Structure P
Amino acid sequence: VTVTNGACTVTDNVTVKVRSMPTADAGKPEIKQCDTKDFTVTGNQPAADQTGVWTFVGADLGAQITNPNNYTTTVTGVPAGKSVTLQWTVTNNYKASCTASDQIILTNTEALTESKAGSDITQCGNNVFQLNANTPKPTETGTWSGTGVSFSNPNAPDAIATLTTSTPQTVTVTWTISNGVCANSTSSIKLVLNAAPTVAVAAVPPVCNADGSFNLVLSNPTGNITQYSIKAVAPNALPGFTDIVN
């Protein structure tokens, strides 16, 4: 600094120190893990004249920061299904008001619900199937998939599945549960459509009342017939006739 008054001049020196303004970067905005309570966070490394510290913002929920003053540290004990927020603050060692901070959210996602698509379903002559899978958690999504089949609601555990054609066939459908973090859980069942059996009954010649019996002739049966029944029905039911089931 120089002061001049006419021919008189006075000078003096002063040292001005300019401190670097810190920057803070906590990394990505959020880290999500699947049923894993321990995390690793990495912030930016402070300059030589700066110090950084990790702190919790809000409740720590029992989690702990292993090395709060290290820009890379582990955070342990985040409960399943919960999130904690950390802040990385960098401060100039010579000027406490020179500070910067950034935050990151750590989320420990609950373990995924195991997919249970149910049991195989076999039907005869009806290509519409009622499904019955297990229900995901509110934070999860269930989805039906398969080839040659459509679903009334692909995300409903109890969706109606309709086979594209009504010909005898076997179709595999898969129930997938996901949450965008954990590996998907899948299970499958088979929808088996069998042909409805058919049979023709030949006309019965008249018999005398005293005969007490007559023969039925069945022809051209189709399908896998495992049981049959004979019943006398109105308007010409046989008095005293007992239904036959075999």
Structure Q
Amino acid sequence: MAADLPGFGAADPFRPGPRLPQLDRFVDEMVGRHGASCSAVVVGNSLGGLLAVRAAARSDDDRVGAVMPVNAAGFGWTPLGRVLARAAGRRLGWLGSVPAPAAVRRQLSDSIARYGLYGDKQAAVDPMMIRLLTDQLQQPAQRRHILALAREIVTEVNAVDIVPLVRCTTTVVHGRVDPIVSLAASRRLATAIGGAQLNVLDNAGHCPQLDAPDLVFAALQDLVRVVRATMLA
């Protein structure tokens, strides 16, 4: 089961107030709904990876059987990621109103999206995936909203200074050429979770499910097999 997080994609907008608690409640509701009859394997990328780890730490029963954070945010940035995080922490809404020709704006946003999403710069990209992100950045009001939302979320994510205690089976996946989340961060996460496996994908970036979908799916299948074997034992 895949779902858009609140405030993103086709999901409902955020309610007033802190963002992480709302996201945590949403993930808990998903786990409660789909992990009631059998243990759930919770997977998330970037912010979703942080939420997956937090959900596993909160689970005090068998509803979460395993967790797979993918380039999880919140445990360390690359130098570029630190710059972006600091920038997002400032009030940059005025950037959303900077005028630019539509063609220039489109080319710039497409290039940024490709760099941020894909690790292999020579690989063919999915234009639908690029446009799914950049279509949200073409109007000044949209850009101001996204910049403000990024500022709020990054501020909350940066306040997460410890790795939550996770007891379930864990595979940490990391795309080695991620420009935002450092490999050291994923190593720290895997080390802090007893028995966690770290799976580094050499040619993948911030979203390994785009660069190496077969490898990410294989790691997920391995976790599902572990959970099933545990349930049958």
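Please treat every number below as a calculation from the coordinates, not as lab data. Everything quoted here is computed from the prediction, not taken from an experiment. Cβ atoms are built from the backbone, for glycine too; each structure is taken alone.
For which of the structures P, Q does the calculation of Cα extents along the principal axes in Å, for residues 71-118 alone return 37, 27, 15?
Attributed to the structure labelled Q.
A value of 12.8 was derived for mean projected area of the Cα convex hull in nm²; which structure in P, Q was it taken from?
Value 12.8 for mean projected area of the Cα convex hull in nm² corresponds to Q out of P, Q.
Could you figure out which one of P, Q the value 1.32 for Rg/Rh (Cα atoms, Kirkwood Rh), for residues 63-190 alone was computed from?
Among P, Q, the structure yielding 1.32 for Rg/Rh (Cα atoms, Kirkwood Rh), for residues 63-190 alone is P.
Tell me which of P, Q gives -15500 when you compute helix-only ellipticity at 222 nm (-39500 (n - 2.57) for each DSSP H run of 4 or more, over all residues; to 500).
Value -15500 for helix-only ellipticity at 222 nm (-39500 (n - 2.57) for each DSSP H run of 4 or more, over all residues; to 500) corresponds to Q out of P, Q.
For relative contact order in percent (Cα under 8 Å, 6 or more apart), the calculated result is 14, so let me know which of P, Q that is.
This figure was derived from P.
Looking at mean count of other Cβ atoms within 10 Å over residues 47-54, point out which structure of P, Q has the largest value.
Once mean count of other Cβ atoms within 10 Å over residues 47-54 is tallied for P, Q, the winner is Q.
When distance in nm of label points 7 Å out along Cα→Cβ at positions 135 and 151 is computed for each of P, Q, which one produces 1.7?
It was calculated from structure P.
P, Q: which one has distance in nm of label points 7 Å out along Cα→Cβ at positions 15 and 215, as calculated, at 12.7?
Going label by label, the one that fits is P.
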